[in-house]
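Right after this note come the structures.
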Structure I
Amino acid sequence: MRKLILLALSSAMLLGGLYLLLDELLFPSIIYLRFVLAGGVLAFAGGYLLWTDFIARALGIKTWEDQ
């Protein structure tokens, strides 16, 4: 159950961050750096969680958290 919740939250973080980042970079008339930065941080955190907890383990890659 814990892994399922972590998967759902980290996927939402990644997708929400990418949406915020791309929406702010591609469509506005004025680009606000705080939204670009917030989207980038959110997408990075979600991608990092997905990588360390799911993708790297499925591929058999050891991360620094496994050591």
Structure II
Amino acid sequence: MKISYTKLQKKYGGKYVLTDKPDGKIVAVDRNLGKAFKMAEKKGYKLPAVQYVHSTRTVAIYEVTVSLRD
């Protein structure tokens, strides 16, 4: 079940949110990414998806270029 970013901002603004898979179940939340990873690992999630949630009334726009090498 996908949670809207606005709802994430209200509840987890300024924190890292780790999920079992992209747009999956939330398994750990913390302001410190290292602590969040440790919490997720204790629950059995070694490679969770990570998303930083900006505080409310903040919009971030990123431009990313991906290159795959053969």
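Which structure, out of I, II, was helix-only ellipticity at 222 nm (-39500 (n - 2.57) for each DSSP H run of 4 or more, over all residues; to 500) derived from, given a value of -7500? Only one of I, II returns -7500 for helix-only ellipticity at 222 nm (-39500 (n - 2.57) for each DSSP H run of 4 or more, over all residues; to 500), namely II. In terms of distance in nm of label points 7 Å out along Cα→Cβ at positions 11 and 35, the structure with the greatest value among I, II is I.
One of I, II was used to calculate distance in nm of label points 7 Å out along Cα→Cβ at positions 3 and 51, giving 2.1; which? Answer for the origin of the read-out: I.
Since every read-out is calculated from the coordinates, none of them should be taken as a lab result. The model shown is predicted, which means the values in this text are computed figures rather than measured ones. Cβ atoms are built from the backbone, for glycine too; each structure is taken alone.
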